[in-house]
Structure 1
Amino acid sequence: MPGFSDIADELIQHGTSTLCEASGVAGAFDTALRPIWPGATLVGSALPVRCSVGDNLAIHLAVAQASPGSVLVVDGQQYIGGYWGEILTVAAQQRGIAGLVIDGGVRDIAALEKRRFPVFARGVGMRACVKVSAPPASDTVVVAGVCVTRGDLIVADADGVCAIPAALVDKTLAAARRRTEREAAIMGRLQAGETTVQILGLHDIGKN
């Protein structure tokens, strides 16, 4: 299939809710992970990262070796501290990194928005992180309730963050296209005066 970057615009247009349902897998991250600035979206290939609590050494190492188009998917163990800020953002943009998803905290929010670097995080925290230890690198990590493997498709928007296994991207995209076309047809019928009860056949649901 084409690279994720080649279909990024279409994926964002479908949106995470449609893609998550179309994939048929439990790829929706904990809803506590939210965009750090309004309008942030991202699409890219997952690069899993695990951090020791309050220690962002593993993130620095990951940025240094990440390929363009990567999305860092970081298990920060829900610690709301400054795992990420403007310095790492500049470093990431120089490497062509597509964005960050972290089950933990970030800071320098105004700078991240100014630089238009998409970040989805559990919270904002000013406390500095140390750089002492990094857990062994792994191709798989559990972040915010989702098991993510290197190379999985990560899509994030205002609705949240979802992960789709690389092997299911083609199937998911085809299903998302069908779903989007079906919903467009429903919108047309609604605008013509029909109700959702009529269109979806909900008249008899709940009746004995």
Structure 2
Amino acid sequence: MSVVTIERKVLQKNDTLAAANRERFASNGLLVLNIVSSPGAGKTTLLEATIEQLRDRARIAVVEGDVQTDLDAQRVAKYGVPVVQIVTNGGCHLEANLVADAVGSLDLDQVDLLLIENVGNLVCPANFDLGEAMKVVVLSTAEGADKPLKYPAMFRKAAVLIINKVDLLPYVSVDVAEIRRHALQINPYLVIFETAATSRLGVTEWCDWLVAKLTAGHA
């Protein structure tokens, strides 16, 4: 019982800070995405592909979360967008206070789209609101079709599912239709895209959807 109480207090404090972040983002007219996945699903490659396509249509900034190193931030910075790295030193997720500190070094008046790449993990990040407009969960075909059933909280709280690495379908034993069925069983409102971020397959559809969200005032 005491563990539950402690966890509740931690989450309540985080939710309060997340609400402050959300208000701050709204006042600056930002669309903020919290991008989550297991390690190796292709979050950073998808981020690179997204920036590549959108940097002439939207002002983008990135917050990178990682357990150690700034390797992903170095990759993203090559695309000429502002990047802030958060190193959690072993922490399995980002929290609202870390994001608040990170965006403090950004000029949010010069940003339309803020992309937060969370720590690779399908468990802990589901419980921690960062103040984002939506969670985007990236699932690679190599992970199998059962992940939505094994990690339902993440898929239930996400607004978008990106099924990545569809170019591996000839080499892995997975059915994309089954992934979709399991994901929609958990969350029937998921918007789903299929991509191969390395070759940029399907990225245009994803980016056009984002631009529509920006144009519609993030409705």
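If semi-axes √(5λ) of the Cα gyration tensor in Å, for residues 15-54 alone is computed to be 25, 15, 4, which of 1, 2 is the source?
Details: 1: 21, 16, 11; 2: 25, 15, 4.
Computing semi-axes √(5λ) of the Cα gyration tensor in Å, for residues 15-54 alone on every structure in 1, 2 gives 25, 15, 4 only for 2.
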If volume of the Cα convex hull per residue in Å³ is computed to be 141, which of 1, 2 is the source?
1
Relative contact order in percent (Cα under 8 Å, 6 or more apart) computed as 25: which structure among 1, 2?
2
Once distance in nm of label points 7 Å out along Cα→Cβ at positions 71 and 135 is calculated for every structure in 1, 2, which label goes with the largest value?
2
As an exercise: FRET efficiency 1/(1 + (r/R0)^6) of positions 79 and 191 (r between Cβ atoms, R0 = 41 Å, to 0.05), calculated from one structure in 1, 2, equals 0.95. Which structure is it?
2
Who wins on mean count of other Cβ atoms within 10 Å over residues 151-158 among 1, 2, i.e. which is largest?
1
If helix-only ellipticity at 222 nm (-39500 (n - 2.57) for each DSSP H run of 4 or more, over all residues; to 500) computes to -9500, which of 1, 2 did it come from?
1
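FYI, it's all coordinate maths here, none of it is from the lab. The shown structure was predicted, so the numbers you read here are calculated from the model rather than taken from an experiment. Cβ atoms are built from the backbone, for glycine too; each structure is taken alone.
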